[in-house]
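Below are structures written as structure tokens.
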Structure I
Amino acid sequence: MSKNTVLALVGSLRADSHNRKLAEAIQLNAPEDVDVQIYGSLGDIPFYNEDIDVEGQVPAAAAALRAAAAEADTLLFVTPEHNGTLTASLKNAIDWLSRPYGAGALAGKPTAVVGTAFGQFGGVWAQDEARKAAGIAGAKVLEDVKLAVPGSMIRFAELHPKDDAEVVEQIKGIFEPLTAVQEEEVAA
């Protein structure tokens, strides 16, 4: 069986982002048959504007995101929570990936959402909003993939998520539903 390629989009643009570190921990703990690739900064992508989304003239950063997402078997959004919802950078990425309508890189793409946040619930509101936006954009949202790590500012102040045994154990639990989707598609 070929490797399942998971493209992780980190919704935080901060250099020392706890969510980027969580994505790194996910990458380090991936099973042998899963290749987790962390996408570069979403901050390079201009805000979605239909006037600049013209065939042959799509901004290079947006075109690169679309190509990377199209190549991946699964998308994994790793997001903090900003004011009770998903980040602008992740929402912008979803907007670019949803176009052209019905045929964008998100159309039918298995997509999961995880993350960590300062609050006591670990960013579940942001994760729910990201699932909602991805689903409306046409993604096949994997509702069984759940990982919300609370208290990120304190918990990861001096500890990388890869060194947190509880988080690592939770990370290992997200891969079964991720790989099950590819196995279902291969069998179909």
Structure II
Amino acid sequence: MMLDENFWDSRYQSDNTGWDLGRISTPLKEYFDQLNNKDLKILIPGGGNSYEAEYLHNKGFTNVYVVDLSKTALKNIQKRILSFPNEHLIHANFFELQDTFDLIIEQTFFCAINTDLRPKYAIKASELLNPKGKLVGLFFNVPLYDNRPPFGGNKEEYIPYFQPYFNLEIIEPCYNSVSERKDQELFIKFIKK
């Protein structure tokens, strides 16, 4: 399966986005509510409609960036959040970004890429983070599909990808998942070594 720009753009154009909650997920909202530094440079990879970016923007975070292969997804953000800086909406491949950030937010991107890219994701996330930068978010903790996204997995699979590059401060079952994902998610907080 070619999970390329055409694939993802057609999904957004046809509104075939079953993974999209239509709102920020509770675990990320509660994490964001604990952040005090509104100047943090934050990246949301494969952000899609990115209700997370909207929430952060509305709370006064000024350096939030969304990268996505889908132009349609990025246009959806522009239409919904008129004051969101257009230059912070990056139409590109996450693996080709050449910038640095303080915080990367993971919300359904890791489960959307081909599973053979997972080790490369860990490396790229580390490269994109400033010293002591954080990768925070949610991973699925269930098998899901093996022939199409979302691709599932489990804690034991994920740890070896990230341990060489990050201190794995938290990788635990999520206690405050939205009802649609109850008992299916791990909350992660990894700090760049």
Structure III
Amino acid sequence: MYDESGPVTLPKRVDPPTAADERTMLLSWLEWHRATVHVKCAGLDPARSSTAPLPSSPMTTIGGIVSHLRWVEAFWFEVVMLNQPDVAPYSAQDPDGEFRVGTERPLAELLVDYERQCERSREIASHLELGNSSRRVLQDGRGRVTLRWALHHMVEETARHNGHLDLLRELADGSVGE
């Protein structure tokens, strides 16, 4: 896959090991779920990626979820772990901005952006120990999180949204499967 900055290698889904150290397990499961995002989107008619099949959830689209996952990666690894500015397309006035982006841009571009952000997250994680605390203090009273916490959260977040992608894909064109 290409974009204006050159080729992007899409991840292949590799089953996590059944026995490994904690870091390997966390990273392996996160990679499996990241790759599943691409599997769930493969071969989808591009016009269907911005379709919201649930009348009560107009922002719940395949593209919206891919965009959301891209910005979740940026938030936890760049914003929280490194204390970089949050430049996501959401705000107090538009808390669903990242989902809206998913209805306005082609799915192929969203997937490239997601994979590039995952590459950035991998790079950040590779320089940190599991017990390293975030540089940013969370404003919800939880204080700082560790890389271990962020990785666990990202496994949960990505897995949960893969379930949404699973249902949306089946509604879009009948495709099912792990």
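Observations on the model:
- Entry that produces -12000 once helix-only ellipticity at 222 nm (-39500 (n - 2.57) for each DSSP H run of 4 or more, over all residues; to 500) is calculated, selected from I, II, III: I
- For 3.2 (distance in nm of label points 7 Å out along Cα→Cβ at positions 30 and 158, calculated) the corresponding structure among I, II, III: I
None of the figures in this text is laboratory data; all of them are computed from the coordinates on show. Note that this is a predicted model, so its numbers are computed, not measured. Cβ atoms are built from the backbone, for glycine too; each structure is taken alone.
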